[in-house]
Structure 1
Amino acid sequence: MATELLPIGILVSGRGSNMESIAEAIDSGQVPASIKIVISDKQEARALELAAKRGIKTLFLNPKSYPTREAYDEALAAILKKEGVELVVLAGFMRLLTNNLLDRFENRVINIHPALLPAFPGLNAQRQALEYGVKFSGCTVHFVDVGMDSGPIIAQTVVPILEDDTEETLAKRILVEEHRLYPKVVKWIAEGRVKIEGRRVRVD
C-alpha cells in the first residue's frame, strides 16, 4: 500500500538551497511528502524562481501589506491551511513567527539552524562559533516556538572546526550537512516517527 504523502509548505527568504535538497529527496522517492506551496517574504528570493522551475506553486507575501507581525502571520497561516499544508518547513526564512501562526500549526513547524543549538542562536552563527573558539559546530533541526531558535531539538549533525576555517569555509561545510539532515527529518515526520515529550523529541 502506498504511503500517504505529507503535504508540506516551505517558507523562504533567500537562495533556497535547503528547499532544493528537500524537493530533490521528494522527487527521488526518498521522502513521502509533497510540496504544496513555497512562500517568501522577499520578492527577489531565488528560492521562488527555483520552486517555479520545478512546477511548485509559489507566492510572494509582502510584509509591508500588513500592519503587524501578527497580521502577517495570520495571513500566512490562512494560505497554508487553504493549501492543505500539514507541516511548515522554514528554509532560510528570516522572520520570527508569532503565535498567530504557531498556534494553528502546533508542533508542526520546523527550522534548520547552522549551529549546534542551544549554542549560537540567531544570525551569523558560524561567525559566533569561530569567535568563541569552539572546536565543533554543525546544524540543528528543531521545532519552532516564539523564541529565537529555541524550540525542541529533533536532530543535529556535528561538523569539526578546522584551524584555518573562515566564516565562508565553515558555512559551506555545514551547508553540506544541512542538505543531508533536513530531508531526513522531513522523512521521519512524514513517517510518523517523531514524538515530542516536553522539550525532548523522540525518533522511533
Structure 2
Amino acid sequence: MKSEIATVIFDCGQVITHRQNKDIARAMADLLGIPWEDFPRAYVSVRGEYDRGSLDALTYWGMVAAPYGKPVDRELAGRLAVLDMDSWFSINIEVVDTIIRLKNEGYRLLMLSNMNWEGKERMFGPARIVQDRDWIAAFDEILLSCDLGLIKPEPEIYRICLEKARAEPERCLFIDDMPGNIAAAQAAGMRTILFREGMPLGTMLAERYGLF
C-alpha cells in the first residue's frame, strides 16, 4: 500500500542515539563530587536552557554544581562537556539503517532535537560518519533548539518544524522518546511514534504506516 506519510521527523537523543551511558554519567558526577543518587536531578535542573542555547557550558556546569559547593572553571567545564557528549553519542545503527532506507524511498526527512552547541558540534563532527556512512546527509532539514532558541515541547518549535516539513500535519510522522514531546506533536496535528530502545522501528513503519 502507498503510505499517506510524506515527511518523517526524528528526534536525536535516545532515538538516533542510544540511551545515555551511565558509566560516563557517573564519571561526570564524580568529577563534580555530586552523589550519584542526586546527579540525574542536578543534571537536568537547567538542561532546557542549556539546550536552548541561552547558557554556555561553563555556566551550565557551574549551575549544576553550585548546590554542592563545587567550583567549576573553564578547564573542568571543558572536561565535563566532552564526557557529556561521549555519554550520548553512541549511534543506533538500526535506526540509521531505517533513516537511510527512508531517504532512498524518497521521503522528506527532518530532525527536530533539543540539543546544545556542544551536541551540535559533536553530531556534525566525529559522530557524523557511522560505518562509512554520512547519516546526517540523509536529512533535508535539521532543526536544533540551540539554533532556534526554542525547545520541545514548546508549540512554536513544532510550528517551525511543520513549515519545513512541506506537508500537511497529518502527513507528517514524528518520532520521539519523550511523552511530553509526543503530546505536543499530536496537538500540532502530526502522527507520532513514542520510541523505546530496541523498538523494531523499520518493521513498525512498514506495518503501521506502509512506508516500505
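Miscellaneous remarks
- Label whose coordinates, when FRET efficiency 1/(1 + (r/R0)^6) of positions 45 and 101 (r between Cβ atoms, R0 = 25 Å, to 0.05) is calculated, return 0.85 (choices 1, 2): 1
- Structures 1, 2 were shown, and distance in nm of label points 7 Å out along Cα→Cβ at positions 117 and 189 at 1.1 was computed from 1.
- Comparison of 1, 2 by mean count of other Cβ atoms within 10 Å over residues 37-44 - largest value held by: 1
- Test item: FRET efficiency 1/(1 + (r/R0)^6) of positions 93 and 133 (r between Cβ atoms, R0 = 35 Å, to 0.05) calculated as 1.00, pick one of 1, 2: 2
- Structure from which 20 was derived, relative contact order in percent (Cα under 8 Å, 6 or more apart), options 1, 2: 1
- Source structure of the calculated read-out (mean count of other Cβ atoms within 10 Å over residues 77-84, 15.4) within 1, 2: 1.
- Test item: helix-only ellipticity at 222 nm (-39500 (n - 2.57) for each DSSP H run of 4 or more, over all residues; to 500) calculated as -10500, pick one of 1, 2: 1
- Of the structures 1, 2, the one that 0.70 was derived from, the read-out being FRET efficiency 1/(1 + (r/R0)^6) of positions 29 and 61 (r between Cβ atoms, R0 = 35 Å, to 0.05): 1
- Answer label among 1, 2 for the case where Rg/Rh (Cα atoms, Kirkwood Rh), calculated from the coordinates, equals 0.99: 2
Each value in this text was obtained by applying a stated rule to the coordinates, not by laboratory testing. None of the values given here were measured: they were computed from a predicted structure. Cβ atoms are built from the backbone, for glycine too; each structure is taken alone.
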